[in-house]
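Next up: the structures, one after another.
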Structure 1
Amino acid sequence: MTLIELGFKIKELRQKRKWSQAKLEEYSGITKRTITKMENGFIDEVGIKKVETILNLLDMEFALRPKGRPKTLEELQAEHTV
């Protein structure tokens, strides 16, 4: 997943919860400006701790896997349930 894809996923997860950026700002303590940067793929300009905070609020976590490895069945299923 690229940083841009991660940003779009964060936006998608926020919208599924029917949270505005203002609401996410309230919950996370991270400014709307920073949340907008994340959602537009400018995560490289945002600290990883802030990304982790947002993901935690959205009930998601980082996961590492070898580059180029095909996704597991579990990973594919998780994509369709989020």
Structure 2
Amino acid sequence: MPLQVNIHDAKTHFSKLLEQVSTGKEVIIAKAGKPVARLVPITKQPDKRTPGSAKGKITIAPDFNAPLPELILETFEK
């Protein structure tokens, strides 16, 4: 369960709250008891994409662009 603090306490103890967030905890900042913001740890960003890295791992059926069967089209049109 995340820790909830009011805005005044968040301003007063911001450094301590950031320490908790850096350990993986979540902190909710509230105004008059109602949550207005959430402090969460930054997650590792995925590595940059390398064009062509999936070459040979994906296949596309020859009929990929073929019209859908009538029964399926009717389902979409409902």
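Every number here is computed from the coordinates shown, using simple stated rules; none is lab data. Everything quoted here is computed from the prediction, not taken from an experiment. Cβ atoms are built from the backbone, for glycine too; each structure is taken alone.
Here distance in nm of label points 7 Å out along Cα→Cβ at positions 34 and 66 was calculated and came to 3.6; which of the structures 1, 2 was it taken from? Walk me through the numbers on the way to the answer.
Working: 1: 3.6; 2: 5.6.
Of the options listed, only 1 reproduces it.
Right, here's the next one. Taking helix-only ellipticity at 222 nm (-39500 (n - 2.57) for each DSSP H run of 4 or more, over all residues; to 500) from the coordinates of each of 1, 2, which one would give -7500? Write down the numbers at each step before the final one.
Working: 1: -17500; 2: -7500.
For helix-only ellipticity at 222 nm (-39500 (n - 2.57) for each DSSP H run of 4 or more, over all residues; to 500), the value -7500 is produced by structure 2.
Further question: So distance in nm of label points 7 Å out along Cα→Cβ at positions 26 and 42, computed for just one structure, reads 2.0; which one of 1, 2 is that?
On the way: 1: 2.5; 2: 2.0.
Source structure for this number: 2.
If percent of Cα pairs over 17 Å apart comes out at 68 when worked out from the coordinates, which of 1, 2 was used? Mind dumping the intermediate values first?
On the way: 1: 46; 2: 68.
Checking each candidate, the match is 2.
As an exercise: relative contact order in percent (Cα under 8 Å, 6 or more apart), calculated from one structure in 1, 2, equals 22. Which structure is it? Kindly include the intermediate steps, with their values, before the conclusion.
On the way: 1: 31; 2: 22.
Only structure 2 yields this read-out.
Let me ask you something else. Name the one structure among 1, 2 that distance in nm of label points 7 Å out along Cα→Cβ at positions 10 and 50 of 4.1 was derived from.
Numbers: 1: 0.8; 2: 4.1.
Label of the originating structure: 2.
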